[in-house]
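Below you'll find a set of structures to go through.
Nothing in this text is a laboratory measurement; each read-out follows from the coordinates by a stated rule. If you're wondering where the values come from, they're calculated on a predicted model, not measured in any experiment. Cβ atoms are built from the backbone, for glycine too; each structure is taken alone.
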Structure 1
Amino acid sequence: MKKLFALLLALSMALALVPASLAEGNVLRYGTETEVAGFDPHTISSHASLRVMAQVYNQLVDVDEDLNVIPELATSWEISEDNLTYTFHLADNVYFHSGRKMTAEDVKYSYERILNPDLGALGNSASYAGGVASVEVVDELTVKMTLSAVNVAFLSSQSSSYCSIVDKDVVEANEGSLLRADGGTGPYTLGEWVPDNHVTVNAYDKYFDEAGKASFDAIEFYVMTDASSRLNALRTGEVDLIVADTAMLELVKADDPIQVISYQTRDYVGLFFNVEREPFTNPLVRQAINYALNREEIIDFAYNGTAAVSGFIPASLGHWAVDVGEKDYYTQNIEKAKQLMAEAGYPNGFETVITVGLEDGIRDMGVVAEQQLAAIGIKAEIKNEENAEYIDDWKAHNFDIMICHNGAGSDPNRGVAFFFSTTGSANIQGYSNARVDELCVLGAATTNEAEREAYYHEAINIILDECATATVACPMAYFLASPALQGYAPNASNTSNFAGVTLAK
């Protein structure tokens, strides 16, 4: 109720900071909660940037709501009998925003850029393109990729933004960087970016896919970090769609014309420990923290009770998940936590820093975690960072404890290997377990789904029991929209598809 009261008070005082629409015509105005960090699809992972890049870039394939792989830039493909070679046939009417036609050479260039260790690309991981041994141009519209080892998840993982196809000429014209440039083929071109204010994307009239063509002349993404300002801007008609949080839902009554749009994510939120820093090198300390947390209480405060207690492979991934309710350390036990702290050599606790940022749920989780850890003697300072600083510290592994909101993806290969294998690109905590690494290789190499499940379940249980993280919840995602917005139906596979979406006049 305190959160709701604070939001109501702020709402009564807030003035929307959104200017009149920057573009003329049929424009979607979107109020977002965080600032973008740049527009290089190979190196940027922030949610705010991904929303924009989803309009600007394409990948070879896509994944639908039911996790089926479907065509995108590649109209079809063949897989060799040994499951090592993938031959992609490209659409013949794809043009970069520069006006140049896309060919197989561009696919080769994009993957070689991803695989260049100097770039630090997120896709240079076995969970994405890291297992590609060679890329061969067969002809103008055919490209062949050969893997160094079988990876059953390879095809679906190429749907990631991290595997976007980019324009070589644009990259080179910008000295190798796409942080502020547009090297895409998507339905919208990158327009104006005013940091801490807005980003505009404009409809691209040469977009190759008729069904996916831009529905709007432009989309304007406005940065509105304050939830009350976003809601106020929606009510006054200054924006048409906003990212919502659960506290805002209580302000939308049954007879309110505002639309509530939601879906169950395949995401998870939790505390990540830097296991290369004392005292988090000690698994007993990590276990103690897991026992100290009351996850339901965190969910009540951070998500108004709407999220589900979860491991890092959420139940929304179906049979790939394990039941964390069977884990003792998912039930708060302060005495057990104190006992483990004493065994670890910290009977009086210690001081640490919890890094938070990016979104309200992460920050709210930090507030409750700080209070709960105090019960076992851990004095935590909350370090609340701006978007860019948070991402820099994430990349540099510069934290004691960092609260993260991650996507488990569409296959356990991403959820496990990308975040927890020794060489995983998103293994920010420095966790390493030889058996987990072995199981990730085995799970990627077999086409037998029952065997894959057994391998990944074993790996998941090892990671959970060694408490590499203290995963808390799998949240719902919410948006609020004007009643004039029609056809917007986000899902866990695609939250940024505005094809066919309209604004009633």
Structure 2
Amino acid sequence: MKLSDIIDAHKQPDVEHGLSINRRHFLAKAGMGLGGMALASLINPVQSFGGVNPLIGASSKNGLNRLAPKAKRVIYLFQSGGPSQLDLFDPKPMLNKMNGEELPESVRKGQRVTGMTAGQKSFPLAGTQFDFQQHGKSGAWMSSLMPYTAQIADELCFIKSMHTEAINHDPAITFFQTGSQQPGRPCIGSWLSYGLGSANKNLPEFCVLLSKGSGFAAAQPLYSRLWGSGFLPSLHQGVQFRAGKDAVLYLNNPPGVSDSTRRSSLDYYQKIQQLRYESEQDAEIQSRMAQYEMAYRMQTSIPEVTDISKEPDYIFDLYGPESRIPGTYAANCLLARRLAESGVNFIQLYHRGWDQHHNLPKQIGGQCQDTDQASTALVLDLKQRGLLEDTVVVWGGEFGRSNYSQGTLTSTNYGRDHHPKCFTIWMAGAGVKKGVSYGETDEFGYNIIKDPVHVHDFQATLMHLLGFDHEQLTFKHQGRRYRLTDVHGKVVKELLA
């Protein structure tokens, strides 16, 4: 069968095909010529465009002029479930002093709470059971749950005045990752993949690693749309790495299929799809072609980058004993460093289990044991290799926890509900101020009283560090130009070095 016959079998009905060649459709699709350039840049970005990626800079299809970037890549340590800022980073002596007393209405001011505590007749204030001390020259406050993180206090920039609009997990995580509480938008990793292009033609631009915490067995689920590309070309979606024999699913050749057979099949497929593209001018065809080529190259690159057996013992000691166990948070932090070293631009780690509605003292202790040493090790490891100079590391969840106890408060136990009004995250690395605690909450840890930072402000600041004006990095979809920060957001310059 001829290639032209195969193409004919895949074409749209004649009527639709006729529409695709009228003047209106021709003019609409005339701008798609850059699609081939995008594909070529993915296959070999340096040789194809003399070292300039056509998706960024003055030659960008967005007409985007990049700022001078402070960072080349991001490692985002997302703590899914909402870590309690009151038990980790933001001590409130007033809560300990008034432990068990009722939350004053003058503090709450009738603000919304979740359905899990809305029916409570009492909102008893819950002080923390953990000791807080100041650390480093910066005097950053941290609880006894974070002894390793305390050692790098002067490398970190704490944002203690984060706030969000969402009060439940899924919309709150979706908001942090995509800038909207509604599913369907591109995530932050996809936006940056779209803007930055590829630094390594043999690895994805955006990689995702998942781990389950030991603090809470029934952790909130995570959905793959959180690392989806939405309406951006599908080649910008995150690639999930898994623990076990096959780090990326469906990557290896089926039994009986040799590498040469796979290569010849892909070559033939490329010819078919190129003819189809020339006929239909559908950019998604080129995205599919690029993904097949990337998958072929990943058959060699993925086993190499995920093989940690050659790492020296002192590295495993740095990250902790669980770093030798695939799929743990510690192992994923080590793998994140290897991916960053190999040129991956955006690496997203999700660690589940921070949803401490009940039995918080025990559960949060398990979560910190999972993450404290490994998060610190990642920062130190990047620094000793010179990678922290051009890498931004982010640690934080989708919201904070309430200052009152959910359910019964006892002398040894309490739980905390969701609290979107104020919480803490930290950043470190390229372009970020060191040893800073930005923002302030009231003495009850319920409201922000100084320097609030909205989720869109955080996103705008992160994009600024990577050289993007968040108002200019846009994509036209269904007649509207979308951006990560939707219709507002500002760069928080006080966080920048």
Structure 3
Amino acid sequence: MKQRGVLIIAVESGSLAEEAGLQPGDRILEINGEPVLDQLNYQFLVSQKDTTRLVAQKPDGSLDPLEVENGGDGLGLDLAEDEVKVCKQNCVFCFVHQMPKGFRKSLYLKDEDVRLSFLYGHFTTLSSSDEAELDRIVRERMSPIHVSVHATDPEVRVKVVGNPREGNILAKVDRLLAGGIDVHTQVVMAPGLNDGAAWERTLADLSARRKDHDQPRKGGVLSLSCVPVGLTGHREHLPAVADVDAAYARAFLARWKAEVPRYADPLDGEPWLLLADEWFTRAGLSVPGRTFYSRTWAQLENGVGLIRRYLEHTRGFLKRPKAQGFKGRNVLLLTGSSFAPTLNESLARLNRAAGSRLRALAVRNNAFGESVTVAGLLCGRDLAYAAHADREAHGGRPDWVQAVVIPSATLRTHTGPTDQYTLAGGEARPETMFLDDLTLAELERDLGVPVVPSGENLSQLLDHLRAAEARRTDWHTSLMTQPQGAYLP
């Protein structure tokens, strides 16, 4: 990392740090004789000993050696954001390379940061992880991390990632496993590139490295997810990559859906091979039942089981008295075309049970192209256009609905997972905003009716509708803190 030490931006009143004389603007350079790399490294180092010796650099450049009796606990500091590490790969299906022009600078950042992988489930190709960083992962127990394998055949992987030095991903994975680090893995599958025999080799290689219950100190591959490649309408001057169409998705599921139980843990039946929801939505098929997915919803942030979890919650919610809170409500829900059929089916059940008038509308993605069907990549202007068109189709009345609901996954707040890891020179904005920088408040002013985030389920949606009626904005923010563009319905 380019930064030297970590910068203090606030000191808790009455804390050990305040007693030691640390102040905002000071920079902690060393702890117990070791250079401080970043926030995560700082947390690791202060937890190692009862007495922490540190070297702080004052704003004038002078050094102040200190000793704090902290018993391995924190010192009471708020630290400045770390700079994120960027990806050195050139993957043929990299989504950032397919971004249309004109979006904010941070959306063109290809993060390749093992800290984000450990803390928030971001996937890393490990391309930026040299020997020293692999050692650090083991030493600081960054487990589990999430690794984009794509292919274990070195020749195939080089074709996928575009880096001739990064074909042997298993060498890095094996080093982490030997050090006791567990790994969640993924394959983004592109037809004719890393499917077929290459996929079967990847599956076999990673399955052979699964967690061994008889060797608890050794790491293991905890899961393998397979996600269909996502292509936008902006692939000019990029390598030719075949898309996953409905026929391909159906053929893939016909071959591999039945294999999922065979890879389940022999002791507890926990699924290990995970197929993303998009295989089913692209194939035009219903998602499987609850037992098809991990008990802990492993790799949910990667689009595995999101629809099933929503359906499970809906089934229980409709039996609760709270569901009657929707009675008489006339609400339009905007979403991506892949989730719209499922959402409309659940809303039909809700309407019958509660006497409500909720309906879902599939929104065309004009910014990225019609091939992008997930809600998380809808822009504010896409949503605005769809809502205006729906109003005109229903007589043009300004109050044609009581409220418009937009997917929480389309929004980003300043309280998200990359708060402490920022793009150098990036500018943080506190508003809840869409990918195209339109804010939620601006969309609401444009439509002239309350606009609320969907939340994760119908219960949270009702909370949001009630909050809007009370002119509050205390939203459930879990989906808003996911990386924008995630596979979220």
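When relative contact order in percent (Cα under 8 Å, 6 or more apart) is calculated for each of the structures 1, 2, 3, the largest result comes from 2. If you rank structures 1, 2, 3 by distance in nm of label points 7 Å out along Cα→Cβ at positions 73 and 297, which sits at the top with the largest value? Once distance in nm of label points 7 Å out along Cα→Cβ at positions 73 and 297 is worked out for each structure, 1 has the highest.
Consider the structures 1, 2, 3: one of them gives 15.8, 49 for Rg and Dmax of the Cα atoms in Å, for residues 265-376 alone as calculated from the coordinates. Say which. The correct label is 3.
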